[in-house]
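Every number in this text was worked out from the coordinates using simple rules, so none of it is lab data. Since the structure is predicted, the reported quantities are computational estimates derived from the model, not experimental observations. Cβ atoms are built from the backbone, for glycine too; each structure is taken alone.
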Structure P
């Protein structure tokens, strides 16, 4: 068994038992504060370091990851306002990737998500405190919420509904914030809020979306190099489910985020092979994701 296959199988089964817990995330944190008037910009450099250490040096699960198995992810925070010293607000973009078997590229496992309601306090050199199932402060609630979403959605791509317990932890964090009057955590925060993101992921009506993440990645992308037609058929089944889900929850955040990350990938996958499958894929994709219709023209060779 070659090294790549060993690494990949370790990821499929979630972790390697080595008798000690290790960190799950390999997160790159970027803080952009160009629009903030501050006499000392070092606070933002320190913020980058502190956020990265919090995400990358903390064990979030009882699994053990070797360094090459850690989930690559990005947290890009555009700080837009500093109303007073130690108080910040901005927009965060969060994304994560997983390897594709027998391919030289990675694919998104947590979709590009722009959270416009990051409001938090931060003091240089002060430790970031976090306690399971307890609200300590908004900053560590935000960071830990996304850590669990990244891990949960990542695990879903390797086993059907495999990330449920980590998504449950993200919802526990959300529940602990209720009553704190912080934006983004409440049901009335709007359809693009953190509240609705995790609620949609755990809603039984949307369960076929999460099951489809396994079909799309493990039974689609991971076998595409060796069995392209079988992979296309498996992904086609998922697209049919997406059509039904779109009728249940039109323009849902989950579907919009998925297509934002996957439109190019889908267009490439269905750009060759069985024309009957390609035509059906084109019809579904242009119906449920009309904003990316230009990209899907590639499927029919236009």
Structure Q
């Protein structure tokens, strides 16, 4: 009897110890999240250099990052495809008393090497300390994989994969010479948070490339003074997301950019906006099959509405 009671006591003690370790781990994770997301001050971005190069700078997250960088007195090189929008952003930045250069490049419609050459010309002689790879392309609306045509396939891979890669290759050599720099690649929850993104498969796959590229480069170049990071948003109220009204779960581009800059130079992968990080945890906790089902239903609804809009356009 004594031996049996002793064995039960040992088992209960072991279970209690495991429970204590689990609770302690959860408390530690919560404290860590609170510090990183809500309390930790951002780094002084000017330590990387006096210039930031921003792609996709005329709309959404890219434009908002330009304005926030200017508030930090970082000079900005604006890269966008619309000449009028580029000039609009340039004028707004100049009103904030920073130096501005620009390059008009449409990565989907011209020779890529020619466009990159114009960017190289714009940054010549500048100490570009920060690269924000914000340019990105998604589907016009949800589509099954077999419905994605060759042009969209080409453009999406070119913009999300090749341009991101080539921009990093452009700035990296000078950063290595100076032994300092920050590279921020804008990823997507479609690749890093959701277990799958049905009807946006190619987009999600291209952003998975961005995620893994960033994580690997972080390890490669961390000891050379270069901070590479993939920032992973969920929905932000931008032209690309087709969400016009901001909310607690869907921040404005400016709100997101404010959080984004505070994370530069820290972890290799992050979700800068605090509500998105909570949503990430909820998605992580739920069974993948539930998330897959919810996402598929949502995408099918988006596809239906997109096809309906296309049909109305053809009739008109």
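Assorted remarks:
- Between structures P, Q, the calculation of relative contact order in percent (Cα under 8 Å, 6 or more apart) yields its largest number for Q.
- Parent structure of the calculated result 3.2, given that distance in nm of label points 7 Å out along Cα→Cβ at positions 85 and 197 is the read-out and P, Q the choices: P
- Read-out mean count of other Cβ atoms within 10 Å over residues 45-52, computed value 20.0, structure in P, Q: Q
- Value 34, 23, 18, calculated as semi-axes √(5λ) of the Cα gyration tensor in Å, assigned to which of P, Q: P
- Read-out helix-only ellipticity at 222 nm (-39500 (n - 2.57) for each DSSP H run of 4 or more, over all residues; to 500), computed value -17500, structure in P, Q: Q
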